[in-house]
Structure P
Amino acid sequence: MRSSRDWTTARVAAIRDVATGIREILLKPEYGASRWPSGSHLMTRVLINGVSELRHYSLVGDEPVDGCWRIAVKRAEPGRGGSAYMWSLPIGARLEVAAPDSHFELSRAAPEYLLIAGGIGVTPMVGMAQTLVRRGDRVRFLYAAHSPAHLAYLPELLALLGPALAVFTPDGAGRIDFAKEFARLSPEAEAYVCGPIGMLEAARVAWRDGGRKPSRLVYETFGSSGRHASEAFTARVPGSDAVVTVAATETLLDALDRAGVEVISDCKRGECGLCALTVLSCTGEIDHRDVFLSEEQHAENSKICICVSRVVGGEIVLDAAFAPDAPLKSGPEISRG
């Protein structure tokens, strides 16, 4: 089960590398691009081994560039094939793209905003920063990456934010001290975070320990990020007599679909919770990569969001029977990603 979306054809109008391993692609839709809400993303159809799959890419900036959507794609090595496909597109190539959609939008009521980006998580934050500066809101921006060479859009952000931008790299300021940074905020301030799962968890813990309102921490993640490198594992679904090997380059959802096990899903980024299945047993470690289930649910290992989460070093047994009370919502702090 998937949400209905409006699709169009877009042409690759320009390509440039904006950091090590990150490529910017301008996509010109056939009907032209108009301004979009902050935090918006595009859903695109990509071809992987001749099979059509869906991928999400955050829009960079808050308005079109020469009538084009602007996205940036990190080359994932190893990956599931989506980034390799996008990197292979030459100027003039055409692909199917859904209209911009946002579940990671800025509020208008906070007295102060803190934007936090890790690596490729900078992509939605560029537009958020532009929107906040244009509105005249108080904003600071914390940007972390593996090295200066991995800091995409740094000149653009420096010109926009000046001293309100702080950069963190191992050979520079080091890691972000979330407790310290959050302590600087006014009580009703909001923080927006986009980055790998480790960053999100550190931010959530510091936010909670600081006694701040959960609804004022808003975030999205990368569906491919986890605590462990992806590796093959086995999944069993007794109700369907299915036993599948989940390759390192595919998701558990894709593997079950290939085996004919019907599971409802939507976001494919671990944010909506629609694909969460009951775990009957697991001999390995579950690498939870979603932001839908709570920390307590992750610790219980009774549910797994099969669109992103995986198993390390063992086998998992699942109940794929549809539950009428399955989660169908996303909380205020759980956004698209």
Structure Q
Amino acid sequence: MAVTLKDIADALGMSISTVSRALSNKGRISEETRALVFEQARKMGYAVKTPTGKRVPANIGIVFSKRLHSLTQDPFYSTVMVGVEQECNKYNYQVIFLTIDDDDAGRLWGLYNERRIDGLIMVGGDIKQQLVQQVLDNKIPLVLIDNRFDDLDVDCVVTDNRGGVQKSMKYLYELGHRRIGFIGGPLSHSSLNERFCTYREFLDEAGIRSSDRWVWIHEAPGPQTEKGYEGIKALAKDGLEITALITDNDNTAIGVLRGCAEQGIKVPEDLSIVGFDNTAMAEHVSPALTTVHIHKMEMGAFAARRLHEIMSGINPVPIVITLSTELIHRQSARSLTV
């Protein structure tokens, strides 16, 4: 279990603020008190700055599910990780990446036992609740990214998925579209499920009765571009009923564009498309993709900063940080009246 400022303060019978000032070499602290705090921190294994200002590195574990396949090829999470690493560098934290199986967390606990892990960041909606609960039970500082569990008191950094989809749907609705489709999945991913549910809710509130031929969901893990490609082929098999389509991420939308090109479906003349994430490729495909922007690097930075606070005993009450979204208008959607 990682040691916090509160643990050191309790052991010495001091206030957390006194311990914090001593370890940061700031404030009016006697040399005797400062030395006492440093010695106790070292005994308890806390990552501290030496009197010369050099920090003893802490180890931060970054955990992904193997369902993600390749982090380096994922434009969303790879950008999030840039934010994590840049923020961790500010605290001189050493970052260790780990992928785990859905039902076997043995590698995580092996790493925890072999090397001192001072805190964890678990990334993506495929991380299971049971594992998160185990980490909390072991009192390991933890922050989730792009995942949350309503019945667990755990810190997390998430995107306003509902707001993002509502902006997309409202935009298409105002352009005159009523037959709006959806391609995405798997719905076991909490963020993707929230985006699909919001799509359904918008149609219901608008009084639009949707058809099964408007929606294609793929539950198996795999490349998102292939899901988009297969999805649009399935929806167009017996004639395309929809005039507009939203996807739950940009990779899926890019796959849809490829499928449309093969089948002679013109975008946006025949079909308007809106993605989600605003990855780097979104503005380089043809036509450039209208999409929902997520503050990806900021998600990573907020998560690392929050983990630092937890490890330092600052504001121990679990919080949910929700980042807003922005609809980016490009060329893949058009008005039906044009």
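What follows draws every value from the coordinates through simple rules; no lab data is involved. Not measured: the values here are computed from a predicted model.
Consider the structures P, Q: one of them gives 20.7 for Kirkwood radius over Cα pairs in Å as calculated from the coordinates. Say which. Present the calculation step by step, with values, prior to reporting the outcome.
Working: P: 20.7; Q: 21.8.
It must be structure P, since only it matches.
When relative contact order in percent (Cα under 8 Å, 6 or more apart) is calculated for each of structures P, Q, structure Q gives the greatest result. Among candidates P, Q, the computation of helix-only ellipticity at 222 nm (-39500 (n - 2.57) for each DSSP H run of 4 or more, over all residues; to 500) that gave -12500 used structure Q.
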